[in-house]
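Next up: the structures, one after another.
Read-outs: derived from the displayed coordinates by stated rules, not from any lab. Since this is a predicted model, take the numbers as computed values, not measurements. Cβ atoms are built from the backbone, for glycine too; each structure is taken alone.
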Structure 1
Amino acid sequence: MLTAMDHDVTSADGTRIHLEVSGRGPTALLFVHGWLGSARWWDAQRDALADAYTIAAIDLAGHGASAARAQPTLAGYADDVVAAAARLDAERVVLIGHSMAGAYVVAAAERVPRAAMVVLVDTLKNLDQAMAPAEVEGMLDLYRRDLRTAVEQVLPRYLYAPTTPPAVIERLRQEFMAVPGDVAAALVAPLYREDYRAAARRLRLPVHAINGDLHPTDVAANRRWFADYHLHTLPGVGHYPMLERPAEFTAALRAVLPA
């Protein structure tokens with residue numbers, strides 16, 4: 001296991017964001033976790049890739065070792081990514097966003113001057129579709145009222161494949177249940193309430209999606225939004241490929257990275 005250097009960076013609104021950096025190389029890989037996650041979700045990729053790349057992973061505001069902001073917003077999360085990227089000493093930066101962070105790296109990319117590519121990890125599978133407001137509010141209300149039921153009975157069918165290792169499921173259950181339901185709802189709300197598709201349409205960088213096949217990806221729909229979109233599917237993998245099959249995911253990531 002490699003030792004990462006811990007840094008604090010300041011987001012645009014003054015929120016303190018935790019950043020870990022290890023490895024070395026002219027290309028920096030900036031990993032951004034999804035809902036209720038942390039930089040720890042990328043440890044296997046850090047250890048596998050730090051021989052050739054500068055590896056950076058942040059805790060978004062309100063997650064991990066970062067400070068929380070009073071009102072989570074899409075712009076705030078994007079600012080966290082921009083601030084972290086500005087701190088990196090590298091010729092180019094690849095922005096890698098899992099789950100809800102896919103929207104945030106897309107929103108941040110145009111403000112990262114050295115950005116070379118966006119990698120989406122099991123996220124933004126059909127930009128033509130959006131949840132109805134009533135459905136969104138019902139989901140968020142369930143998280144506030146009974147996060148345990150959501151985590152243990154409702155979400156598994158959307159998150160886990162039949163082959164998802166039980167140890168991964170239990171790890172995530174414990175991490176999710178460590179957060180109060182009202183906080184969990186607030187942290188994910190911007191993904192469903194705010195528009196990131198305009199940023200997708202403006203983006204001219206290559207976008208590579210590495211997705212599990214638990215739910216389908218509509219390539220044609222996404223190519224109506226992204227100028228340069230490519231899909232790489234990992235069969236039999238759920239929503240957390242970097243945790244479920246770290247070696248397979250890392251190999252897929254390495255294959256799309258710039259030299």
Structure 2
Amino acid sequence: MTNLLEIKNIETFYTLIYALRGISLTVEQGTITAILGNNGAGKSTILKTVIGLLDDQPDKGTIEFMGKRIDGKDPEVIVRMGLSYVPEGREVFEELSVRENLLMGAYIRRDRAGIKRDFNKIYDYFPVLRDRENQWAGTLSGGEQQMLAMGRALMNGPKLLLLDEPSLGLSPILVKEIFKIIRGINNEGVTLLLVEQNARMALSISDVGLILENGRFVMKGKSKELMEDKDVQEFYMGMRSEESAKGYQRWKRKKRWR
């Protein structure tokens with residue numbers, strides 16, 4: 001497979017806080033890569049660093065997309081190269097309609113036929129958005145706003161979609177629906193880099209999983225293998241016992257991967 005995204009030895013700071021500590025990862029074309037970890041581990045910082053939302057970041061290391069350096073470039077330049085980003089918390093334009101939000105996702109495009117085709121594709125993914133086409137985005141439910149945020153990002157026609165916590169605040173039923181759609185988007189040829197706290201769901205649809213702790217990757221592998229790993233089950237899938245928690249730091253040292 002072709003390497004679509006390559007991150008090499010990235011270091012990122014927030015003022016004096018060491019957010020990312022020399023991380024490296026590769027995203028292969030056509031795959032779903034999931035980054036897992038607890039709050040504050042640095043997961044969202046990875047996506048923001050890739051898409052160029054952090055000023056003067058990264059401090060060290062390189063990021064290549066389709067063989068071209070993108071670290072330090074403007075977000076608009078990066079988006080035009082074929083990346084799209086769905087932020088944590090959705091951040092839809094509340095006082096615009098569903099249709100207007102989707103059009104905002106296609107603002108760099110000039111191919112009217114392609115835009116019309118992709119409108120229909122988005123509505124096929126998310127039929128509720130067709131029904132709410134003229135409704136203000138701020139009046140949608142949380143699940144509908146998440147669908148809209150994803151649809152808006154897809155209207156750019158990305159080669160790589162960055163998803164930040166798509167299950168956040170959603171009911172279990174909606175979480176299953178969203179992840180089913182994510183897999184469908186991937187089947188249509190879009191590569192995805194997914195940040196998620198719901199380890200079970202993320203690993204169930206992804207090809208590769210990486211576990212982040214305190215700005216470092218401590219484990220990497222095929223998602224199916226990680227799901228069967230007892231340590232991952234205990235520490236990231238809600239199966240940790242009180243006794244096993246005492247050995248958590250020893251486990252992290254044993255499993256550390258950079």
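Hey, relative contact order in percent (Cα under 8 Å, 6 or more apart) derived from one of 1, 2 reads 25; which structure?
Working: 1: 19; 2: 25.
Of the structures listed, the value fits 2.
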* Structure fact -> Re percent of Cα pairs over 31 Å apart: value 17 computed from one entry in 1, 2; matching entry is structure 1
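When mean count of other Cβ atoms within 10 Å over residues 50-57 is calculated, the result is 21.4; to which of the structures 1, 2 does this value belong?
Working: 1: 21.4; 2: 16.5.
Here the read-out was taken from 1.
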* Structure fact -> Re distance in nm of label points 7 Å out along Cα→Cβ at positions 42 and 202: value 1.5 computed from one entry in 1, 2; matching entry is structure 2
